[in-house]
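Got some structures for you, see below.
Please treat every number below as a calculation from the coordinates, not as lab data. Every value quoted in this text rests on a predicted model; they were computed, and no experiment measured them. Cβ atoms are built from the backbone, for glycine too; each structure is taken alone.
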Structure 1
Amino acid sequence: MRIGIIGGVDRSGSLLQAVAESRGHHLELHTGVMSSAVAASSLRALIARSELVVVVTDVNSHNAVRMARRVARSLHVPVRILRRLGPTQLAAYLQALEPAVAEALRRVA
């Protein structure tokens, strides 16, 4: 699954990517900094490529949170809003998702 994480990833980005990859997922990160039009378009592009978007609110701009929710909703991409996200929380969340992902893949096949 391709997962996009928005906000709060400056220091733990490589650890989060390692956790996702160890479970067979691809992770893309966006800092949530919205200081330019380029940042806004890269946020939109990340959401469009993602099958799940996680928005971290603790270290994120209000504008990025609003835009991420709005864009994801318009593209029908599921959004999970979390206050904080570290490698341990991501591993637990992905483990909880695995049965649902397996079931969805069975339905498609």
Structure 2
Amino acid sequence: MHLKNVLDEVRFDPERMAKVSLFQTARFFCDLYCLRPGQSQGIHSHDGNDKIYQVLRGEAQVTVDSEKKSARAGDVVLAPSGSPHGIANESAEDVVCLVFMAPHPEPARFP
């Protein structure tokens, strides 16, 4: 069994959004995105891959297609395949999100 405590895995990078890999298989990945105020993930899309953002801490601005909304701790957002999407921390507090993507867009390396 692979067991991790999400809160123990939170890491920040002073320069850019930090991605912390929690789990990867050939079918999906699960990461933590850790954003300091002012950090973001640029708008991009994945053909054939669905992504879910679940906000664990803070308030993030999430964009999917042309829609941008605030997502707070407890909120979950779906970015379907082909939809341009991204996340930003426009607040004064840190943001931590759990992110899932399936199918996995690259060859997986299972930890």
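Of the structures labelled 1, 2, which one yields -17500 when helix-only ellipticity at 222 nm (-39500 (n - 2.57) for each DSSP H run of 4 or more, over all residues; to 500) is computed from its coordinates? Answer for the origin of the read-out: 1.
Here relative contact order in percent (Cα under 8 Å, 6 or more apart) was calculated and came to 31; which of the structures 1, 2 was it taken from? Structure of origin is 1. Among the shown structures 1, 2, from which was the value 21, 18, 12 of semi-axes √(5λ) of the Cα gyration tensor in Å calculated? Answer by label: 2. When distance in nm of label points 7 Å out along Cα→Cβ at positions 21 and 45 is worked out for each of 1, 2, structure 2 gives the greatest result. Source structure of the calculated read-out (mean count of other Cβ atoms within 10 Å over residues 61-68, 17.8) within 1, 2: 1.
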